[in-house]
1. Here log10 I(q)/I(0) by the Debye sum over Cα atoms at q = 0.12 Å⁻¹ was calculated and came to -0.51; which of the structures 1, 2 was it taken from?
2. Have a look at 1, 2 and say which one yields -12500 for helix-only ellipticity at 222 nm (-39500 (n - 2.57) for each DSSP H run of 4 or more, over all residues; to 500), as calculated.
3. From 1, 2, which structure was relative contact order in percent (Cα under 8 Å, 6 or more apart) = 26 calculated on?
Structure 1
Amino acid sequence: MDTTFIRDRITELRLKKGVSEYKMSMDLGHSKSYVQSISSGKSLPSLSEFLYICEYFDISPKAFFDTKTNDSQLMEKIENELRHLNMNDLNLVYELAQRLNQK
């Protein structure tokens, strides 16, 4: 993974959200060319800005880097719900997932 991944992922998520580089820059409280400078490879966001960008897209940093899942936001919501289940219920969910994957 390199800097190209980060700028490409930000562009992908921005396009999916349907906002321009200009609007995203303004929404994040930066100059109008902030996101354009990231997209072009001229700069990278700081760690704190990266966290704000994740918040802007309503995803966790983990979901930002998860490109294997079609809907990482949905997976994250499911994962959060699973954290509240007891072990018996988790086993039932696991068995159900196995059964569904056999089809």
Structure 2
Amino acid sequence: MDRPIVGTYWQPAVGLTDDQALESLQQVIGHVMGVHAFSWWPNTERLPLTARRYLWEAVADVLLASGKHVDIMLEFVADDLPVNVLADASGLKDITLASGPEALQT
């Protein structure tokens, strides 16, 4: 069924490697309307977003290549500390700006 107003959010499933997470994004990219960005590894241990920089740079590249406007929302920061929200926001800005001049809106 093709309904342009119906979509999904995507986030990497807990425990997936970066490559497995990217494969899961590729499978649904046509329906993705938003992305939840966080860094859990190897299971539910919360790390700074930049600890999985390769993953998030690759996600940004996939989103840019899709040509769609997709919001990226921060979620689950380390230790639930407000200062870590700011650090992850800064890291996400760096990651998306590194993806090219048409950087994603964060």
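What follows draws every value from the coordinates through simple rules; no lab data is involved. Bear in mind that the values here come from a model prediction, so they are computed numbers and not experimental data.
1. On the way: 1: -0.51; 2: -0.38.
Checking each candidate, the match is 1.
2. On the way: 1: -19500; 2: -12500.
Label of the originating structure: 2.
3. Values: 1: 17; 2: 26.
The read-out was computed on structure 2.
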